[in-house]
Structure P
Amino acid sequence: MIAPVFELPHRLEATEPPEARGLARDGVRLMVAERGIGSVADARFTDLPAFLREGDLLVVNTSATLPAAVEARRAGGEPVRVHFSTPAPQLPETEWWIVELRTAGGAEPLRAVRGERLRLEEGGGELEIVAPYAGGARLWLARADLPSGETVAEHLARNGHAIRYGYLHGEWPIDAYQTTFAREPGSAEMASAGRPFTPELVTELVTRGVLLAPITLHAGVSSPERHEAPNPERYDVPATTARLVNAVHGWGGRVIAIGTTVVRALESVARPDGCVHAGSGWTGLVVTPERGLRAVDGLLTGWHEPEASHLRMLQAAAGDELLALSYDEALEHGYLWHEFGDSHLILR
């Protein structure tokens, strides 16, 4: 199977939140792709209830976005930006983290040097680069030496900024990177599929008999330049959510994941027959067409860059022909990409 092949014009990059473009959060566009009939429909996010049924279940990610970017300087004085991705598995998360180094503006990744120490510009402290992470050259295991016994999470809360990439115009407060469902800080980047939901829209869904259930998956930094598959990430699927997923399937409803993070969490605790159990820890699962989907009947997501690894997950949900049709239509009709862009609902 081959993912859609396309070039993303700069004019289709969402450079600011929809609120800055004069829209409400739920005013972004929504394309609905239905695999059963092989068609796509153009709508607005406020139309979402019309495409769902009584007894369907939306599973949402309650991870909140960390202000995970901080400014630092190398020993020779060169300014850099550090992106804190996730705590290091099996090491104290108060000081050991996986990090990425980028240029001062954040536009380009930089190669770190084993053993180098970075001076953190705001709040004091240093960061020691210890070793490459997972055999790669982009992410590094690092140890933070912070003043007054401060943890990394506390340091980021006081001094960090939201991670942003070169396609964005201006800086936006961390609140712009939180979803309605955000409860537990932990994601380096926003679980952006849930961003267009508003309390009013959630209320309408519930009154129509659509159910909601939470999972938590703390997402690490993405790889917009290299399109690597995601590294292991922390997740938690509560017992109540697992039972509800199984019950919905039992009465013929659909389980729709709000974002690729939710797919990764649910599929990590799904048996081959689709039955889901509670679970938590770290998941390294990468969903591909060959592996397929077991527990998820639909996916609400954004629009992914050419060669992005998440396109393989979307192939598993939509199939080759429908996914190609969706992306052709999105490019032709001006849908916007990235975390502040438009939405894509795939129903199997």
Structure Q
Amino acid sequence: MNTNIDHENINETKDLGNSQKKKRKLLQILAISLGSLLLILLLVFGYFYYFIHTPRDKKAQTISFTVIKGEGIRAISQNLESKGLIRQDIPFMIYLKVAGLSGTIQAGVYRISPAMSPMELADILSNGKVASKTITIPEGWTIDQIGTYLEKQGVVKKVDFISATKQQYDYPFLADKPKDADVQGYLFPDTYQISVTADSEKIVKTMLDNFGNKLTDDTRAAIAKSGLNIYETVTLASIVEREVAKPEQRKIVAGIFLNRLSQSMKLQSDATVAFALGTTIKRFTLDDIAVNSPYNTYNVSGLPKGPIGNPGLDSILAVVYPENSDYLFFITSGDTAYYSKTLAEHEAKVQQYLK
């Protein structure tokens, strides 16, 4: 029997075994480390996802929050946390950076709530969805009526609004307006969302912008061919607006007024008398229609001094695209309009429908 032992081979076998054990241990440690890191990342991601999608308090009330011009996202995030609108400022700041919104936050006063998720808050702040009030300006209202309404709504003071309408504004469609005239006729009637921080001048510009958008290139071209300029068009449209209510009636009445202008007849519009007297009544005495005013078309020839209100698009288009007829007179009774070609026909209808 051979009892000689190969010690060198035994040592090599032991070394190989120890090396494999070390590798296995290292792999185990690496696997545990990677697993722990993955778990941490999942927890961080889970918290971050939970944070940006979950409101701080679903039952909380809306409050005002102000972003000052030039304020950085760190200060904004801290302010949101201090007001109880978000849980923590740092995750919110990180979200703004990751989402590419850090440079998009707009200054202004916002109406926001802890019932909104941080993602919703970021959307509101980055898109400048500032707190606003809804105002509705009906067709035909005067500057005075609009100012009274805005003050009652708590938007701006009437005196400030009226002052703003007398300023000079740089719009091409105002080129025909006399320099000493206000912007009556151009304050487009509509429903607006007005920022709670908007001043009177901003409101006037918003309404003028709307007028400019509504007055298309085709409409402007048609006005240029009509023989009237834009100021004269809105002046006549403001009268049509106050005389009749239905679009089809407005086209006929606009045509009647244009017929009278072409024949050098006075317009004799009761709506201009009402404006001159500062009233809303529709029936007048002989003394009423004799009132001395540059707006009273029973006295002045041609168009009045300027618009008697702010007409809507229907009335403007009625003047631009009137219905041609031989009518020279009209009366209204309730919602119905009656048209006549001669004075005798007109007087007969007055006796029939207005007496």
Highest-scoring label, criterion being distance in nm of label points 7 Å out along Cα→Cβ at positions 104 and 288, among P, Q: Q
Structure with the greatest value (metric Cα Rg over 2.2 N^0.38 Å, set P, Q): Q
Read-out mean count of other Cβ atoms within 10 Å over residues 56-63, computed value 25.4, structure in P, Q: P
Origin of the derived value 19.6 (Kirkwood radius over Cα pairs in Å, for residues 64-255 alone; candidates P, Q): Q
Structure (P, Q) behind the derived value -5000 of helix-only ellipticity at 222 nm (-39500 (n - 2.57) for each DSSP H run of 4 or more, over all residues; to 500): P
Structure responsible for 25, with relative contact order in percent (Cα under 8 Å, 6 or more apart) calculated and labels P, Q on offer: P
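We did not get these values from a lab; they are worked out from the coordinates using the rules stated. For clarity, every value in this text was computed on a predicted model and none was experimentally measured. Cβ atoms are built from the backbone, for glycine too; each structure is taken alone.
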